[in-house]
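Colleague: Input: structures, listed below.
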Structure 1
């Protein structure tokens, strides 16, 4: 699988802002620049709300670029057996790709292959086939615009399609597109994987995107994720790609995502301190 990515460090937008108005975008970009980040991972749940001209100006002013992530909802779940729901999912994902292309960005990631939420039972063969077909359509559409898609492996309470790297790699093999990659997140790995190394080593060149999150989603090093082992595994595969710090607190709220992720606790209040600490922490382990 070709990999034209380069190592870069970013932060999820919700580290700094709960929306993407100009005031919030400028505040987030200024904090990210002060800390030394390369990019901001924008939340693309509602692509129509993203002002491209404003965003490009703000990012350029602060020497940053953007990636984007999102999770689908029941109304846009591409695993659905209802063709009208799958169509809405396809449309949303294409809109996200179009916005990224307009921003000059090349990375779309997240739970873009199913609803982000707890399902009442396991995925059926039809659910899985629908998801694979949707990712093939998305990958082909994104490839024409020079955009990679990375499928995030999340815990059992947030999808029934893939909960481990092994399952994700099997799914990715079925998608079989050169611009489709696996996306690992330490928060979810800490719940589902046997350890913090094997999944990374097994993924190898198929690993295209990384989220760094603590077990309670707060300050890195304050929970129980084995980051030393995880970053050691990244070194072993010579990972070159985006590494995004992801942390959530009730201080910064996006009504849709915060509720979906059950962000009820106030784990931090100072975005500047949190993000600066996280970048130093990550770079110290992947130097």
Structure 2
């Protein structure tokens, strides 16, 4: 499981579309083993699955019927084999009991799981998943992340998201991207460990926030029960009002976005143009 983390508009979906051969890059190369993803798009499409951020379904078609249709497009012509594949995939994504339901009646999470079933046709070696949990309620999100975790045991999964918790819960490696540039490529645990002892927290009145941002390296602010909680990145205590707190992946993200993450052990990839 590889996480690609960044804000909206950072270039995540563009990169995912390039990897999925749906968009050509202005420059550069993309390879999967010995396959040129730009010049050999047919070979790449035979070995990857893609779940885009937004995809359409025919609302008045049953789930098993539409999946069977996609299976034909994937080259599974034999009816018996196709029926076995459709049943296996719908069971894998926990939609078998809802196979006869019209897709227009599916919840957001059910549609996402159906999209995974489509992406898994042909047993792909690489599964590209773009912003999969956006818009899901908490229960559907947990169910979907558990499914992705299972898929990551047998395939390479690239997960693009702007939600830090998605990466922290699933991924063993990650990159942070902004404005089309990779800012950090690392292991989440190593990056979090590198920040320990450098994250300081303080609850401040809203009126003091601007002054605090001028005096300290504030990496994030958020409301907690109506109060403003500030996180500051510093190698030493920024003041007696601050308490040192355990760093997490959200701190890694905001420190990187602020250009303050410089640990050599965790930062294994230089800035890429």
Structure 3
């Protein structure tokens, strides 16, 4: 099954154009939608989840028209939003069984079998009787996946799933998502570059409601080989250097500024060729060196 998005646009009443003629073809497997907060990711996710409608354009999941056939979409949809509530005084087992009943799994025995299988899949079976209010952030996210998996969805939408998770929970959660991508379309919306690089076979970069780049992450990285250059400078040197070169990112390191620039050839003395990564792809797309016209360089400070 394939997800097709064609020329989808959305403008809110306050005049913000959240999506601008977005077109994507998303095959089965794990697909990353990468962009900063406010880029339009959540708007697109809500549309695919039938919670909003586009002003223009079409969206299809196989033969299903997502805009016109909402009930059919909901029957085969799993949705884990960025924020979702749980009943803190209810156990994971009881709440998941309740959601299974709402999903149409009427038989008590069948419902219990489904609940057990899902809680085991997300590694929560041993704490199934613990109240959800005592769960960590990562445990709640995994419970959300269990809810989203009810009914064996063909389309799974996961919006900013690892934001706020500690490193151990993040790894556990990403491993779970990787397993899900083997049998359905899993759309991962995130601003965390590492999530996409570790999980997704295809991705799109979105900013200000527009798709800047659609590619296979490994191929996009390979295409930048020999074009990313690195130099350590003082902060005071940055304005002049940005005038002469296509700066794609800067990072503070031990009181010095590490500059990465995009250039087809060696940009001059002091630069060394750097091994590109997905962060370079992301910033190169945002600064217009790949995918669209050039804009201002992006700066990032890190200790």
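Colleague: Comparing structures 1, 2, 3 by mean count of other Cβ atoms within 10 Å over residues 115-122, which one has the largest value?
Modeller: Of structures 1, 2, 3, the maximum of mean count of other Cβ atoms within 10 Å over residues 115-122 occurs in 2.
Colleague: Which structure, out of 1, 2, 3, was semi-axes √(5λ) of the Cα gyration tensor in Å, for residues 91-210 alone calculated from, if the result is 27, 17, 12?
Modeller: Clearly, the read-out refers to 3.
Colleague: If you don't mind, there's one more thing I want to ask. Comparing structures 1, 2, 3 by mean projected area of the Cα convex hull in nm², which one has the largest value?
Modeller: Largest value of mean projected area of the Cα convex hull in nm²: 3.
All of the numbers you see were taken from the coordinates with simple rules; none came from a lab. None of these values were measured; they are calculated from a predicted model. Cβ atoms are built from the backbone, for glycine too; each structure is taken alone.
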